[in-house]
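Scrolling down, you'll hit the structures one after another.
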Structure P
């Protein structure tokens, strides 16, 4: 769970579900990940057999990342979690905002 539970691991794996991508394409699709963090994430996913790196002998050099067979076994669970987030994200934000407002009110009413 630790391998795939990080925010950027899930985002990276989801981005690769439609096929191999280059590093720059992953940065664009991931919305907010730095190149350094993406590189670290890809290396961790590679080290655990979920992502493969393919370097092409071209000028200029081209490298693509794709899901391994093991990585593809995560496609359905990731799609389900993504669907859940889309369906319930607004409710989570509403709850969080209400809880924060309640804490603010409590703090304002606390004796000083």
Structure Q
């Protein structure tokens, strides 16, 4: 199983496998056909409140990750997380985000959970 994180603005690569957009909002300035997104499970993205809290710099990345994992325990999010985990069990999955720092974003939390 391979789970990768890439910025959605990067050109698709053959080894991406299933491309899953993990942002709640569509990336600015990116045409939908150019992104080549296979799945967009919005329910596994951080809530608007959590996203705003984190981007305002009100807490640490570790606290954000803890709060986000708690959100992922909700039934709809847990079901979609299991779906993405199943996809990863069958082949490569690339988590796409518009975050400028993917390694310090919700995508990194998702990748860690999917790899566990």
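No value in this document is a laboratory result; all are computed from the given coordinates. Quick caveat, the model's predicted, so the values are computed rather than measured. Cβ atoms are built from the backbone, for glycine too; each structure is taken alone.
Given a value of 1.18 for Rg/Rh (Cα atoms, Kirkwood Rh), calculated from one of P, Q, which structure does it belong to? Structure of origin is P.
Assuming -20500 is helix-only ellipticity at 222 nm (-39500 (n - 2.57) for each DSSP H run of 4 or more, over all residues; to 500) as calculated from a single structure, say which of P, Q it is. This figure was derived from P.
P, Q: which one has Cα extents along the principal axes in Å, for residues 40-95 alone, as calculated, at 51, 24, 17? Source structure: P. Which one of P, Q has distance in nm of label points 7 Å out along Cα→Cβ at positions 24 and 104, as calculated from the coordinates, equal to 4.3? Structure of origin is P.
In terms of distance in nm of label points 7 Å out along Cα→Cβ at positions 8 and 64, which of structures P, Q is highest? Working shown, then result.
On the way: P: 2.4; Q: 1.7.
Answer by largest value of distance in nm of label points 7 Å out along Cα→Cβ at positions 8 and 64: P.
Using the calculated result 47 for relative contact order in percent (Cα under 8 Å, 6 or more apart), pick out the matching structure from P, Q. Computing relative contact order in percent (Cα under 8 Å, 6 or more apart) on every structure in P, Q gives 47 only for Q.
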